[in-house]
Structure 1
Amino acid sequence: MKTIKIIIVEDHEIVREGIKLILSERPEISIVGDVGDAMELFKLLKKETPDVILMDIELPGMSGIEIVKILTNDYPKIKALILSMSIDENTIFYSIKAGAKGFLHKNATQQELVDAIKCINEGKEYFSPKVSDIMIKSYAEKAKNGLKISEMPERILSPREIEILKYIKEGLSNLEMSEKCLISIRTVEGHKDHMKRKLRLRKSADLIRYALAYNF
C-alpha cells in the first residue's frame, strides 16, 4: 500500500506535536516533515515532495492562504488541507479561491482529519460540516440580497442543474426528476454530484438545504 506523504505547517509546537502523534499511528500516512512557517516549508519542499500539506491559516510571516496560492501556482500536484480555528466566511472563501482542497475546524475528530487527508489525496475535496454550514448560510444571505446564482462566477450552475435544484426544493425523487427532465436516473444523480462539487458541498442533505435557501 502506497503511503500518503504529508507535511504539517503549524507554528504552535504543542499543536504540531499533537497532530504528528495522531497521524504517526496511521500506517497509510507518512509524515515527511513538520515546520512552523512558510520559509521553513519552502526550504523543505526543495528536498521533499509531499502529496498533502496540512496547514494552519494564521502563521508568522506569510498566511496559510498566501502559501496555498504559491503551492497552486508552483506545486500544482501538492494538495493543501487547511486546519484552522478561523472558519469565518471570508477565510473559507479566500482559502478555496487560493486553491485549498479541504478545510477543517481544529475541533475536528481524529478520524475526520484522517478521512480528509485520504479524500483530497484521491483528488476530491473535503469540507467539514461546520464549514459547509457557513458556506450555505453565505449563499442564502446572498440570495436574500438579490444575488442570483448566475451572478456568482465561482458557483456557476448550468440551466439543467438549476432545473434539478428547483425539483429538489419541491421534494421530487430522482425518478420523478428523470421523468420530468426526460433523462435517466443516473444522469440526475450525475447532475447532483456535479452541483455538489461546484458548490463545495459534501452530502445530498447539504444540496437539499442549499436548494431550500434559494427562491427559484
Structure 2
Amino acid sequence: MSPDRVAHPSLTGVVAAPGEQVADREQHWPVAGTSRLYDGHYMSLRQDLVSAPDGAELSRQVVEHRGAVGVVVLDDDDRVLLLEQYRHPVGHRLLELPAGVLDVEGESPLDAARRELGEETDLVAEHWETLVHRAHASPGYTEERWQVFLARGLSLVPDDARTVREGEEADMGIVWLPFDEAVQGALQGRIGDCMTMIGLLAAHAHRRA
C-alpha cells in the first residue's frame, strides 16, 4: 500500500490520496508456453499458459490485433459525422465513427486516422487533436487497443483521389447529427458501438474542460 493511502473504514480496498493520479500499471506474468491457433491478416489467435503469482497455471486464449484508430469529425455547424455500416457478427447496421485498423507498416496512428477519414468519408481535416490516448477494446481476451482523434476544418478529397469502397464499406451511409444529439444517443443506447461511445463522450468532456 502506498504510504499516502489509507484503508477504507467500511469497505474493502484503499482510498487514494488527495491529488494522487491513479493509473493502469504495466505488469507481465510469466508465460510457461505458447501455441498458435490461427494466423490472419487483421488478427491472430494464440494460447498462453500463464504462471499466476500463487503458482497456478492458467490457460488463456489471446486475440492478437494490430490496434485501431477512430475519428470524431465535427463540422462548422457542430454536427458529428457517423457512418452507418452493416456488421455481420452482431446483425445490425451500426452508427460508428470513421475508423480503421493500423495495418500499414510504419504508419503512425495519426496518419492512419487521416487515411481512414479520406477513404471512408472523402474528407480531409485541417485541425487534429488526440481525444483518447489508449483504450483497450476487451482486455479479457484481446490486446487490441484504440486511439481516437478529433478532426475539424473539413474539406473534400479531390474527385480523382477518392477511394473505391468494397465489401460492407460499399454499402455505408453517412449521417450528420447535432453533436449533443449524438451524445444523447450514446447515453440512451441508440448508438452502441463502443469506440463511438468512447469518442463521443471524450469529445463531450473535452469541450467542457
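Throughout, read-outs are computed from the coordinates displayed, never taken from laboratory work. Since we're looking at a predicted model, the values are computed, not measured. Cβ atoms are built from the backbone, for glycine too; each structure is taken alone.
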- Item | If distance in nm of label points 7 Å out along Cα→Cβ at positions 24 and 168 is computed and equals 2.3, the structure in 1, 2 | 2
- Message: Of the structures labelled 1, 2, one was used to calculate distance in nm of label points 7 Å out along Cα→Cβ at positions 104 and 136, giving 2.9. Name it.
- Response: 2
- Item | Per mean projected area of the Cα convex hull in nm², the highest-valued of structures 1, 2 | 2
- Message: When relative contact order in percent (Cα under 8 Å, 6 or more apart) is computed for each of 1, 2, which one produces 14?
- Response: 1
- Item | If helix-only ellipticity at 222 nm (-39500 (n - 2.57) for each DSSP H run of 4 or more, over all residues; to 500) is computed and equals -16000, the structure in 1, 2 | 1
- When mean projected area of the Cα convex hull in nm², for residues 48-95 alone is calculated for each of the structures 1, 2, which structure yields the highest value? 2
